[in-house]
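These are the structures, in structure tokens.
What follows is calculated from the coordinates using simple rules that are stated; it is not laboratory data. Please read all numbers here as calculations on a predicted model, not as lab measurements.
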Structure 1
Amino acid sequence: MNRNFILAIFANTFSISGINVLIPVLPVYFLKITNNPAAMGCLIGVTSLTAFLLRPVSFTLLNRISIKNALITSSLILAIIVFLYFFNKRFIPLLLLRIVFGLAFVLFSISSWSLIGTTIPSEKKGFAISIYTISFQLPSFYAQLIGTKLSGFMPYLVAGSFLLASAVLCIFMNDIRHSDEEDKHGFFKTFFSRDLLIPGIVFFLIMLADASITVFLPIVAQIRTISDYGLYFTIFSVSTIIFRLIFGKYYSFSNYGKFVLLGLVIMLFSFILTGLSKTLVLLLISGFLYGVGLAFVGPNMYAMVLERLKHFHINQVIAGYGGFVDLGAALGPLLMGIIYQYFKDYGLYIFSAILIFIGLIVKKVYLKRSEYVRV
């Protein structure tokens, strides 16, 4: 593990911490302003929609600046926008802030993943990605819980401070540029290649279902009078980190698919249990299962895509795969807002479980028909 890899882990941890502090705060805040679940979902999802739309041009944009400069600039923009959330009480200004947030987020995301993808050798990708993705999950151990305990300007202040700390860490990185390797395929050919399209669709479905947790769980938990629901995210984070650390060293090209299928089955049961949870204990068990499932699915799916498309330009692969994630994160809040508005909390989690089940079937068929050899 080199210096940039270690700094990237800490910088990403601070960045995601800043974003996660506001996960239980913004849905309630936006719902209060709009008084409409679908409009609230629009404000939540427009950030990821912006990131998705920018993916095709991200390769050109990021090849003009260094990874270090991209990370510093994007972290600063994210911090400023977080502070501005508190001072805007109307839909249109908030919508514009969310769009700019999406621009900064895609800049940070692709740069950080490009750094990891270009510095880790193939034989260590599964384990290295598993370690790196812990920086995405570790903030859930404390960030959402912090958000539920703060009020007024304080959650925005804490979130912005985390993002500023991320920018400071990036200053100490070695300045490297994105690969100068010629792109022979282009974004859309990469995006629609079979070995990116199918895993991308599966993760798109996961992100749609995930909105029922990240966006609507705080609202559902309050309706069901479940206190300390922020512990859900803590348990989720703990189980994800523990299982990635324990099983990460066993991830390899020969068993990526098996771990993904196992993780999807566990995630399916977790959504069913979340829908049935009326007590904190059941909710925490469902959070534990969701964390285990994601620990298996996340790094193995991503490593599989990188390995099967190793002769494609890595920036385009990262941008394309991230596009499916962004699109799911963009449409999930809006879709789940509509489901929640008409079918309430039970319908919300039944629908989420159905999405995971469809993803499980798609992935199973893909692995069965694939020769499963390196491209």
Structure 2
Amino acid sequence: MRRRILYIGPGHSPLFRGRIAPFLEDHDACLVSTEPVPETFLARHPGLRYHLLPRPALRGLPRRLYLHTLDYVVEVWRLIRGFRPDLIHLHYVSQLDALTLSPVRRTPIVLTVMGADVLEDQIPRPWLLDQAVRGLFRRVAAVTAKSRFLAARCHELGAQLSRVHLLPWGVDSAHFSPGERGTARATLGLPAEATLLLSSRALQRLYNHEPLLDSVAALEREVRVVFTRNAEDADYARSVAVRAERLGVPAHFLPPVPYEQMPALYAAADACASLPASDGLPQTLLEALACHRPAVVLDLEAYQELPFPSDSVWRVAHSAGTPHPGALAEGLGQVLRLGPRAGLEEARGWIQANAELAQSVAAMRALYAALS
């Protein structure tokens, strides 16, 4: 018997779409999204029921409160009653969705969390919404977390440890594999001979792009920085561009790169920078290492469980999420040093053994079956 699964998540996110796609052909699925889903995705999955429920912005109110109209809550309740799902799977635990699902008691709920869902320094929660989030974690049938660090935070929010499952979701290593640098640069319109440092994280203040530019400017040789306009804060993105120009650091700003071209983006780079002030387990780090590109990261607690060799991932000292300038400059010098790196092959092997997407999909199928 085909299960009826109601998915709730950001339809514009390629990570979210990639995580639900393997289940759409053998389940009756309904997708609720507050952002438009690409038509190409809907065309590949004609059996998917899709409901776009935009969240109207109430300008002048704090954006972090996720204050939207009552219409969203009512419409989700109406969909649950009409679709009658056997299971609800919420990806990215928005505070409004936690409030919306508060009355659900009989239908099992699965949460798939990211760092921003459970790390309060990224998204502060006012008291009412904090209580809704904690109530949801206490009641859910299962939580999937990408790392032990995130699993511990889920437990602190009320989830029973027996219901928290380590599921890295990971990468498809057949897709994310080493590529030829010259061809990749030509494909993306990037200079053929320059030293390129890639920062593929969202253009938001959390990701320390401005300290990155300061440290690049301090290097003895010219390094060009490639940014992608993922989930950008327009004002912040402008400040980053202005800072790069003022410092004399050549910068390239690429539009969001489709999933199909992401391996080429890593292949085009000499190294990657991933510098969020707090994090769970970044997908971009796994992707870069699977493509044999070294990375510089902050020495966050979340990364300490990752056994990657120092010649593949250089960890930078920081204070409350702000990198120490000298340590960051040293780290950039290390990851941009050309030459063979045995640690990259070791890191890719660890990803294939522990963070392969197919493994997580199989574990999710088993979890669905156990909750039926």
request  = Taking Cα Rg over 2.2 N^0.38 Å as the quantity of interest, name the structure among 1, 2 where it is greatest.
outcome  = 2
remark   = When 1, 2 are compared on relative contact order in percent (Cα under 8 Å, 6 or more apart), the highest value belongs to 1
ask   = Which of 1, 2 yields -27000 for helix-only ellipticity at 222 nm (-39500 (n - 2.57) for each DSSP H run of 4 or more, over all residues; to 500), as computed?
value = 1
key: Among 1, 2, which structure scores highest (criterion: volume of the Cα convex hull per residue in Å³, for residues 209-352 alone)   = 2
